[in-house]
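*Asks:* Take a look at the structures below.
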Structure I
Amino acid sequence: MSALLQPITTATGLKLRNRIAMASMTRNRCIDAYKPGPAHVKYYADRARDGPSIIVTEGVLVDWAGLPWPYAPVMVTEEHAAAWRVVVDAVHKEGALMLFQAWHAGRCQNDEMPTMKGTGRPVFAPSTIPAEGWKYRDLPGMPGHTANVKAIDDPRDLIDTYRRSVSLAKSAGFDGVELLCQGGYLPQQFLNTRANTRTDAYGGTVENRCRFTLELVDAICEIFGGPEFISVRMSPVDTLNDSVVTFEETQETYTYLIKELVRRKVGFINICRRGADLNVKTDDVYSRYPRPEGYPLPLGYDPVLDFSPLVKFPGSASLLMVNQDYGFQEATELVEEGKIDLLMIGRPFMFNPDLINRIEKRLPLAINDRGNQVYYGPYHTPDENYNDWPVAAA
């Protein structure tokens with residue numbers, strides 16, 4: 001049996017049925033007041049059945065946001081929590097754990113989007129520095145991220161925003177939380193001197209720039225009763241949403257951050273390789289945003305191999321989860337060599353509701369042969385290109 005399919009027990013006694021997790025993937029199908037519905041119940045339950053040990057939700061916004069995805073989920077009311085409870089119960093029935101991915105877009109929004117205009121809230125960010133990039137096709141002229149950004153007066157207010165949303169997730173029955181700390185979104189904005197020029201306790205030194213993320217982790221620990229229920233997803237060399245920084249800053253920031261997370265005994269450190277040039281061909285839409293000139297990486301640089309020793313050492317209570325363009329052979333070898341613990345898989349789960357079964361039986365994986373509308377729409381019903389992928393013949 002492949003090392004990826006073998007069960008694993010964490011340092012705190014949590015039993016996982018295999019070493020595979022299903023990644024968060026925005027699918028833009030929450031058409032009923034930004035809540036999941038019957039299509040989501042089927043989608044997640046089908047993939048949990050004889051499937052991965054852990055399923056992470058699509059990114060769920062902890063506050064109303066002006067995003068280019070009009071039907072991304074939000075967790076701000078009891079009604080949202082009740083809708084997610086149905087999904088979580090269905091996943092648990094099929095034997096998988098489910099993590100709530102907490103997402104705040106920060107400066108990566110446009111305040112002219114209807115969701116934001118309806119709330120009257122500003123676009124909050126660490127500093128008044130707009131993010132470059134993106135196109136809001138639902139707005140006249142297809143502008144990018146807004147230039148109308150308000151610096152956060154007290155970051156603890158935003159931590160309270162997360163706290164309210166995560167508390168709702170706890171009431172919905174989620175097993176834990178994955179904190180989205182990549183993609184140029186709010187936590188990464190605090191980490192990043194490109195977006196954070198604050199002169200208070202949340203800016204400047206690496207310790208101050210990491211403070212927001214670490215205080216978020218501490219708050220989530222309080223709600224879920226311990227750090228073992230937390231995953232922190234990061235992409236050290238990311239370029240998405242104007243997030244690129246120098247290699248030197250990357251090394252300083254993520255060395256300090258990962259050491260602090262491991263010191264807190266966070267359950268899962270989830271490192272994404274997006275932004276590294278590993279000569280892997282991919283259909284990932286984010287590969288359209290190459291690393292800009294002036295920000296070189298060492299030849300063949302792999303952030304997972306670089307930062308793995310900070311997580312993988314005798315006595316560490318944290319597991320290293322990895323993602324982005326891994327083949328099964330490469331991931332299996334890394335597990336066997338003791339360099340990683342879990343593999344997170346994204347897009348193949350879209351087209352293969354029975355992905356683990358296919359891996360076990362060495363059956364070919366289905367691929368997307370329907371075009372880019374599969375990922376975010378448009379669609380006639382939420383089930384289209386979502387719940388109409390067949391399982392493999394026995």
Structure II
Amino acid sequence: MWLIFGIDYLKEHFTHNQRYIIVAILSMFLPFYMCATVLIFLTIRLLLKGEIQDAYRKTAKSQYILYFCGLSFVVSLFYQNYYGAGCSLGILAILSFVLYYRQHITGELFEFIMNCIIVLSVFAALYGLIEYIGILNKFDIDQLEIIIFNRPQDRINSVFFNANYYAMMIEFFVCITFYKILKIKDIKVNYKKFCYYLAVIAINLFMLLLTACRTAWPALAAGVLVILIIDKQYKACLAIMAGVILACVYFVFNPSKFPRVDNIIAYFGTRQGIWDVAIANIKTHPLFGEGPMTYWHIYKAYNGHPTEHAHSIYLDPLLCFGIIGILTILPFIIENIKRLYRLWKTQIDKTLVALIISFTVMIFVHGMLDYTIFFVQTGFLYLLIASSFDIYKESL
């Protein structure tokens with residue numbers, strides 16, 4: 001991105017501390033293991049400089065992050081869940097960097113970050129399109145055709161490990177672009193910018209189709225409707241809602257056109273089997289769980305379907321962290337909800353509030369059938385957006 005804006009531009013507009021944040025944002029568009037490496041490296045560097053400690057001192061209830069991650073690490077080791085122990089340290093690094101982000105985020109930096117993400121989403125789409133052409137060539141198809149494949153290895157993921165993670169990132173990209181549209185004060189004057197944002201949305205929606213992720217569409221629809229309702233864009237909300245209803249009617253009368261309809265029964269059957277295993281283990285370890293990645297750690301004992309997590313945001317946290325683990329982090333979560341509520345009450349930036357709530361709604365809608373938020377890039381991006389109310393820390 002500095003190739004586009006220039007090093008001098010970054011030095012002129014942002015502090016040294018803020019440039020750390022920009023590097024972290026850019027890392028999200030690298031393969032996940034590189035992104036994780038960059039985030040851990042930045043966090044350790046900031047820890048050695050005393051910046052992370054300062055962020056903890058200045059952030060209310062942040063000590064509960066240490067309690068939560070420490071408990072998760074110990075529980076993981078107790079059950080010999082070494083992947084979970086590693087994840088616990090990774091969660092600590094990401095949450096610590098997010099606290100640092102909260103200390104240095106400003107309105108100018110936030111808008112710059114949003115612009116970077118929108119531009120880079122197009123590059124991710126181009127990479128995904130090249131990947132899709134390679135998939136077509138594998139099937140000896142030498143022209144561009146829209147084919148929705150069933151097998152995970154035949155669905156595009158761009159740089160986001162698998163198709164479902166990319167789909168959630170696209171949900172976020174689209175809502176960020178909607179946020180930027182709502183920030184345009186006069187569309188007639190800024191029609192070029194408006195058309196650019198519409199083009200970005202169209203590109204990302206096309207790529208969402210190629211991911212063949214069905215769960216992403218209702219989640220995205222819910223997120224967009226929420227952001228429009230909270231921002232009081234009722235006419236646009238009604239128009240999009242009408243489009244959603246028409247799409248639903250179309251698929252009711254043309255079920256064969258629904259993406260991957262031929263495996264939908266098997267899909268739900270597999271999910272049911274995963275949830276049964278998760279529930280069974282929750283019953284035996286209700287208080288502390290067995291640490292992150294518990295499902296991957298225990299599925300063989302139950303002859304369950306092999307996968308990394310419980311494919312449910314409503315089950316996996318309880319499976320991994322237990323009741324006490326969740327209660328340990330709850331004071332920190334409640335404190336953040338209070339700050340978001342105060343921002344909403346002040347009416348300083350209702351569009352930002354709308355963006356944060358829309359992200360959260362999408363996570364819980366998508367999370368009914370999947371747990372795509374528990375990943376480096378998706379989780380980090382959500383935490384950054386959800387913590388951005390500290391742009392107005394002086395007012396709050």
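Read the figures in this text as sums done on the coordinates, not as results from a lab. Predicted model only: the values in this text are computed from it and were never measured. Cβ atoms are built from the backbone, for glycine too; each structure is taken alone.
*Asks:* Here relative contact order in percent (Cα under 8 Å, 6 or more apart) has been calculated and equals 17, so which of I, II was it run on?
*Replies:* Label of the source structure: I.
*Asks:* Hey, another quick one. Quick check: 16.4 is what I get for mean count of other Cβ atoms within 10 Å over residues 179-186, calculated from one of I, II. Which structure matches? Mind dumping the intermediate values first?
*Replies:* Values: I: 25.4; II: 16.4.
Source structure: II.
*Asks:* Comparing FRET efficiency 1/(1 + (r/R0)^6) of positions 59 and 83 (r between Cβ atoms, R0 = 35 Å, to 0.05) across I, II, which is largest?
*Replies:* Comparing I, II, the top value of FRET efficiency 1/(1 + (r/R0)^6) of positions 59 and 83 (r between Cβ atoms, R0 = 35 Å, to 0.05) belongs to I.
*Asks:* Now, a different point. One of I, II was used to calculate helix-only ellipticity at 222 nm (-39500 (n - 2.57) for each DSSP H run of 4 or more, over all residues; to 500), giving -9500; which?
*Replies:* I
*Asks:* Where is FRET efficiency 1/(1 + (r/R0)^6) of positions 43 and 211 (r between Cβ atoms, R0 = 35 Å, to 0.05) largest, in which of I, II?
*Replies:* Biggest value here belongs to II.
*Asks:* Computing volume of the Cα convex hull per residue in Å³, for residues 131-298 alone gives 152 for which of I, II?
*Replies:* Working: I: 152; II: 181.
The structure behind it is I.
*Asks:* With log10 I(q)/I(0) by the Debye sum over Cα atoms at q = 0.08, 0.12, 0.13 Å⁻¹ derived from the coordinates and found to be -0.44, -1.04, -1.23, which of I, II does the value describe?
*Replies:* II
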